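Structures for review follow.
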Structure P
Amino acid sequence: MSPRRILEIIGAVELVTLVLMLGNVATVHQPTVSGVLGPIHGLAYMGTVIGAVLVMEGRHRVWLLALIPGIGGLLSARAASPRRTSSAGGA
């Protein structure tokens, strides 16, 4: 599994836990749900930042995007993808 794919998965976990926590606060506000999802979200957030630092390959934009809560992991995974160059034209 590529490091970019791992970063995508951790970013998705971060986003899902954030949405679930905000949904809990906006509706029923169960302390148990917050107590479980809070640490999972925190670990996922730290995982995205650390993972982005490991895969940045000299591009500081990758780990800077990871600092954005919620969607930062997914944005940094996208920024970490190899650059594609298209050769429009020919010889």
Structure Q
Amino acid sequence: MIKIRLKRGGCKKRPFYRVVVTDNRNSRDGRFIENIGFFNPFISSQSERIHFNVSRLRYWISQGAQLSDRVLSLVKSNNFLVNSQGVYNK
């Protein structure tokens, strides 16, 4: 199954996450198919904190990819709505 989830990077106690499309059998920081965004929890401004390539996010959801719980909450907090047909702006 294809999943859209976070891949951790950054230094110790200063995480930086990439939003990646990967096979669910791969490890958290292992191989991935495509990088479609990032999430930096230490930046206060919302515009620089989360970034998604929405067209690729829509494409992968239309292909049957499942979002992890954390990515789903990030997508919703970034004012995108998710339904079975894909993601669209609010």
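Bear in mind these aren't lab numbers, they're just calculated from the coordinates by the rules spelled out. These numbers come from a predicted model, not from an experiment. Cβ atoms are built from the backbone, for glycine too; each structure is taken alone.
Figure out for me which of the structures P, Q the number 26 belongs to, where percent of Cα pairs over 21 Å apart was derived from the coordinates.
The read-out comes from structure Q.
Of the structures labelled P, Q, one was used to calculate helix-only ellipticity at 222 nm (-39500 (n - 2.57) for each DSSP H run of 4 or more, over all residues; to 500), giving -6500. Name it.
Q
Quick one: distance in nm of label points 7 Å out along Cα→Cβ at positions 8 and 64 came out at 3.1 when computed from one of P, Q, so which one is it?
Q
Who wins on mean count of other Cβ atoms within 10 Å over residues 56-63 among P, Q, i.e. which is largest?
Q
Identify the structure, out of P, Q, from whose coordinates relative contact order in percent (Cα under 8 Å, 6 or more apart) was calculated to give 25.
Q
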